[in-house]
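Down below are the structures I want you to see.
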Structure P
């Protein structure tokens with residue numbers, strides 16, 4: 001039986017259309033006690049009008065003195081991170097953002113018997129998806145994600 005876990009975190013809307021990953025990193029850093037401007041994070045992560053490459057984000061976070069790793073995800077390791085109060089950044093293909101064929105960053109910050117909960121900084125809201133739909137999204141990005149910790 002799957003229990004329930006939800007990380008309480010700041011809800012921040014991304015400031016620019018292309019800063020979803022810096023917005024997610026900003027939220028993760030705030031959970032770790034570090035408040036930074038989204039544009040500073042975007043600069044360190046070499047964000048362009050086309051978005052942020054994960055490898056540049058990883059380097060930018062490390063320049064700030066935090067750990068950051070891109071990882072291959074499964075539902076079990078998502079449960080493991082979230083149960084330890086570590087949100088997981090994942091990439092999805094958002095059907096609701098017009099004229100985009102690029103990936104969009106969201107933060108997995110909870111789970112319940114019904115599904116996985118993630119925060120979308122573009123919509124500034126939490127979304128709960130059933131496990132089958134969420135697993136399909138993970139497979140669509142080769143189960144890739146990112147975690148930030150001290």
Structure Q
């Protein structure tokens with residue numbers, strides 16, 4: 001993969017691993033580098049740190065934030081808060097496990113980042129596998145949705 005001139009999206013880019021990778025990437029002259037983090041403060045701090053070090057060179061640095069595992073409309077909410085809210089929880093379950101529509105990518109936080117920035121390279125520094133490891137989330141969600149549809153589960 002050629003990094004020079006590339007558009008790079010760095011998920012978890014403000015963390016210790018993400019910043020270290022960002023510094024190395026910037027040595028190779030990407031056209032742009034998007035630092036994605038969970039919160040606005042983290043993302044902007046990561047970009048500020050790289051700018052302060054003059055590591056950016058010619059690259060355009062952009063801060064983006066939000067939970068990439070949530071629908072775009074919920075991106076700034078803590079996962080626990082979203083799950084505690086019946087409306088948000090229903091939206092999350094439908095978004096993750098319902099029938100995908102034509103706008104499925106655009107209404108997802110990660111999908112929105114991909115569509116807006118059109119990266120040629122995406123690097124994941126989030127520990128994404130840990131989020132879903134050891135879970136049969138599809139079977140559990142399908143069962144929950146079936147029970148909710150038949151009225152056997154309180155939507156709260």
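Derivation of every value follows stated rules applied to the coordinates shown; laboratory data play no part. Predicted model, so just to flag it, every value in this text is computed and none were measured. Cβ atoms are built from the backbone, for glycine too; each structure is taken alone.
Hey, mean projected area of the Cα convex hull in nm² derived from one of P, Q reads 10.2; which structure?
The value was obtained from structure Q.
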- Identify the structure, out of P, Q, from whose coordinates helix-only ellipticity at 222 nm (-39500 (n - 2.57) for each DSSP H run of 4 or more, over all residues; to 500) was calculated to give -9500. P
- Consider the structures P, Q: one of them gives 30 for relative contact order in percent (Cα under 8 Å, 6 or more apart) as calculated from the coordinates. Say which. P
- Task: Of the structures P, Q, report the one carrying the highest value of distance in nm of label points 7 Å out along Cα→Cβ at positions 29 and 141.
- Result: Q
